[in-house]
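Since every read-out is calculated from the coordinates, none of them should be taken as a lab result. All figures in this text were calculated on a predicted structure; none of them were measured in a lab. Cβ atoms are built from the backbone, for glycine too; each structure is taken alone.
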Structure I
């Protein structure tokens, strides 16, 4: 004989699915219906020097032109649900704000809708872009500060210059080339690859991967449970690893080079003459190696050089080789 409580739970479960399936069918039927143009903007804009864009899941693009003084906004969004909000923009003094807010809608509804935000304007503009899952494309911008963030989407940047550029991705992807500015690059669980860079760079990786190639400037790197790969870097700064790894191919050493490793590894291949530097590397439960010299406790090499490379290892390894 079945227990009354078990029969009650089984009946409740059956009732739950009987109610849920028609509900999802209703949602899908609404989403798969004919699409309606919620937003369709094609407009020239003037008197702007700063731009902020929050595109959420939509594709966002900005292309600068040194010969332009005004902006052209091309934004479009269509949906089967006429009640959803569209793309909105406003101008406050010299600031242009463009936003797309999907909060409060059914999960997954955007998969049956489409749209984009495309903006063309001057090359010299302060640009701030914050996107969610939508891709971001930015090129030809020169300003003292540029900020571009993506969550799970893709970011592609090229021909950027200025004083300070901030790039960050959650689980998304960053691709970039031809950037001349001091940069802060943050990759959490995503993937980043940038090349042909000029300026000081601070890179940080959590459980993701970041690769930098052809860097004319100093690179500081911080990795925790992820991986960073540096190729053809003129100057290595502070490199810190915790349960991850930093691999360097053709990296320049100097007095600003400080290596810190805990339960991970830092391996450096350099074309510099190792005899032109002093080395002071301490290890506890780890190992250090410079050229053909290695030790499991402390490696101190005095070459009578004007510059010293310092480092600490705990349960990891540091190797510096030609």
Structure II
């Protein structure tokens, strides 16, 4: 009887994470799956990260594959440096500051026994770097779950991207799209999911670190690039009605998240800047509601009240909007 034992490449991207990369690599080395390589791409770090990676290669020469960029390529460039160095049938994606939990690889590989599965994900604990406190667990309600490519678009991607494993043969030939210098993971997963089925692995198998230094903390700055994802997918699949609906929902939902952040920060200028973007991704009754909401937010008293109330509703909104 043949045992399903595909080679798995764990693709780690890192930059100036000397104080974190050891824990990340060790979380992969401790996995109970043998047919494994760990490709660690460093983006020309200046803090000694590369030396830590080389130490691991010396200790584990059959497992650790360093990719050491001579110049800084940025997040997407470094992602492609790692991606094209992977030789596995399956690729698991891991940030240089995030963690795999025990049993993750073995459990996730099982899902790919079904040849139609091209992308697997699982819930993760998002934790605060300073004290280790778990802030949020992803994908605990039906509304959060991703069942197909339309969900992946409409719900703004997969939270805690280090949960994702993909089938290499379903990945786009260009890897991570260079049109997106920073937030190229969302469109990458969409392009993979268009080739087959998405499957959720029940159980928490990863930890995503929040420390205020990642792309997830620069959402307003990266908003235009993020929305380009739904615009491009909409253009490329203009004849697919379900994709079109998902793109409108995805753009609107992404903007709702940004509106929440900017209202909580009490940044009225940024809130106003979002208004024309909301109109672009809405129609009919939704557009009328949008106009009313912004009319109310222009009232200083209403704005102040909402900015005080919203922080207490954060987790409920995440799970239900």
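Data for the structure
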| quantity | calculated |
| --- | --- |
| Mean count of other Cβ atoms within 10 Å over residues 76-83 from the coordinates reads 21.9; which among I, II | II |
| For 30, 56, 14 (P(r) over Cα pairs in 10 Å bins from 0, in percent, for residues 140-187 alone, calculated) the corresponding structure among I, II | I |
| Origin of the value 22.8, where Kirkwood radius over Cα pairs in Å was derived from one of I, II | I |
| Origin of the value 4.3, where mean projected area of the Cα convex hull in nm², for residues 148-235 alone was derived from one of I, II | I |
| Read-out relative contact order in percent (Cα under 8 Å, 6 or more apart), computed value 9, structure in I, II | I |
| Identity of the structure behind -13000 (criterion: helix-only ellipticity at 222 nm (-39500 (n - 2.57) for each DSSP H run of 4 or more, over all residues; to 500), calculated), options I, II | II |
